[in-house]
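Readers should treat all values here as calculations from the given coordinates under stated rules, not as data from a laboratory. Quick caveat, the model's predicted, so the values are computed rather than measured. Cβ atoms are built from the backbone, for glycine too; each structure is taken alone.
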Structure P
Amino acid sequence: MATLKSFRELIVWKKSLDLAERIYRATERFPKSEIFGLALQMRRAAVSIPSNIAEGQSRNSRNEFRHFLGIARGSLAELETQIELSARLEMLKAEDTAIFMNLIEEIGKMLSGLKRSLPPKSDN
């Protein structure tokens, strides 16, 4: 993998930031009773994805980057579960759910590919 100057160069960071923005906009339409419930949890999980990509890329080692990509992957799975629940509770439109699930699948593949491109190395 070529050396990156900034996490901002990563397409997966850009796509995950787009996903977080879409989640924020979609959860604005949730019932007010969910503002501190499911909506907040979804927002936190969504923000965690690009945040962990950025933090990991900014660390001093490949191993740390790999670790933070794993955390981002976990947040992605958490968000996927929350989207599924929101859809079942009819808080998300079917078309929004489909868009989110497609983005999640794409971002998941990108995170896995990026992690594979960073073989473990004994570095500090």
Structure Q
Amino acid sequence: MIPRLEDVSLGQRIGITFVIIVIALFMLALVGFLSGGWDEAKGDQVIIMLPPSKWDEKMDELDRQALDEAYVAKVKQLFDVWVREGLTSSEGPAKGHAQARRAYISAHEAIEKREELRRERK
């Protein structure tokens, strides 16, 4: 038998409310996970398309060059910190390197997608 609300102490009411909220959040998380919503949000890329110009191909080439230079500069910085700081563990630089690789790949994919969209416009 369920006790009347007046018979339940304030602490018990707060505990029951907390449990209900936690269960609701877990249910929402489960729905988001099972529907694949988390996977979709992870891979979203924003691609801004400007009006076509006669310099698009040159700018794409410069974008790739800048991306290559930025990646090399980041890896040099990670190595420099590792050597200069005399780190006993390579965990930090290794994580930074992995992040730099992910960013490099993502940026290249965005450049390729932008070129593909531009070709479809023509």
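Observations, loosely collected:
- FRET efficiency 1/(1 + (r/R0)^6) of positions 16 and 56 (r between Cβ atoms, R0 = 30 Å, to 0.05) derived as 0.00 - corresponding label from P, Q: Q
- Structures compared: P, Q; top value of distance in nm of label points 7 Å out along Cα→Cβ at positions 24 and 112, i.e. the largest, recorded for Q.
- Given 2.1 for distance in nm of label points 7 Å out along Cα→Cβ at positions 8 and 64, calculated: source structure among P, Q: P
- P(r) over Cα pairs in 5 Å bins from 0, in percent from the coordinates reads 2, 8, 11, 11, 9, 9, 9, 9, 8, 6, 5, 5, 4, 3, 1, 0; which among P, Q: Q
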